[in-house]
Structure I
Amino acid sequence: MPRAAEPTRKRILDAAYRLFRRQGYSRVTMDEIAAAAKLTKRTLYHHFESKDRLLAEVLAEQHELALRAFRTFGDKLSGSPEEVVTEMFRDLAVWADRPRWAGSGFTRLVIELADLPGHPARKIARRHKAQLEDCLADLLARSGVERSKELARAVWLLSEGAISLILVHGDRGYSAAASQAATILVQQYLSAQLTKPLRRSSSMSASTNT
């Protein structure tokens, strides 16, 4: 891409992202995106052949930004698995308290495309959610959890559920409720780790006695 075209492309992506986040995919027109980016519609179509392609590009850019932010967040975390999970939901509560917070843009936009499984935006969203879940699994493994991928999936499920219910009810208390449930899950996993060696040694002692 010519260097001169990059600022224009960035303006389009930024304008489209703001509109998609605020109004959803189906309610936004290419005319509105062109107006928000202060460009002609012809220039917009010169850079992006369709609204579908534009949405995919928007999510690809946001994926990189969000993944970087989550990794930066993870680099600051230390301590027990319970502390990692508690901090994660505390961060969610801070985000949810912002004016005009609209939850996860990836989740909201993919729900709109539920009848289009092959849409490029859905593929990007799947990769985005999977990589964030993997980042959480790495954090939990670093803090001493053995089955970290399994636990990360359960905690991530609670996080996505909390986001959805905060949007439905306008009640930030769902973040605290999800945090409590996640802490209980973590404690159960850690308890299973501690009792596993005991079970193994009991079984060895039984075979020795026979």
Structure II
Amino acid sequence: MRYHDSGKDSAITVRNDFGDPEKIYPSVFFRGEEGFEDWELIALGRCGQRVLDVGAGVGAHGLVLQNRGHQVTSLELLPGAVRIMKDRGVKDTRVGRLEDLSENDLDYDTILLLMNGSMLAGTTVGLEHLLRSCLSRTTEDGVIIMDSTDLRLVGDLGEQVNQEFVGELHYQLEFEDQVGEVFPQLFIDPELLAKVSGDLDLLTDVIWQGDQGHYLAELKRG
């Protein structure tokens, strides 16, 4: 909110229970298309006409799709972020979760879960619930496009990873003198994603792979 209102790009400290604290800057969420990475451009290029952007943040992806002529619904849990999206010109913004959408919102061609979108699920059990909710909102030929990170391939972090699943992490945000509550975030490797989605009769296609375990996947009905 401060960055949007004043342009002050103050760092937020991100802590988790598996690695060192990191600093992130709000400006990263306000990038235009010229600042997107390859995987983001690939994801947006595969979108159908009617798109649901889940966990839309402040609308970076939704704005680009809207300008390209797509019909976009941007869904975000934080009311402050939705206010910013409206200020930035996103036409269809909603506060809440997938379950909060109306019965009229059932025919999306594409559902986007981006910026390590698997984190929204929190746990593998939560991922199954998230994917089921997405399926209930798509057309018969609709797709889910999601990115995540295989922690086994993340530099020094990967050396700590054994055969047990370690992708269910706990995060905490700190900004100046404010410390947020601990919350779960899910990172999932492609093989386990394929297993979870396969249980829902979904096919998983990894359409991009980058360094340090990051990948982009497209899920659709088998």
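Just so you know, all these numbers are worked out from the coordinates, no wet-lab data involved. Because the structure is predicted, anything quoted here is derived from the model rather than measured. Cβ atoms are built from the backbone, for glycine too; each structure is taken alone.
Laid out as a table, the results:
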item: Origin of the derived value -7000 (helix-only ellipticity at 222 nm (-39500 (n - 2.57) for each DSSP H run of 4 or more, over all residues; to 500); candidates I, II); result: II
item: For Rg/Rh (Cα atoms, Kirkwood Rh) computed as 1.12, the structure of I, II it came from; result: I
item: Read-out FRET efficiency 1/(1 + (r/R0)^6) of positions 12 and 188 (r between Cβ atoms, R0 = 25 Å, to 0.05), computed value 0.55, structure in I, II; result: II
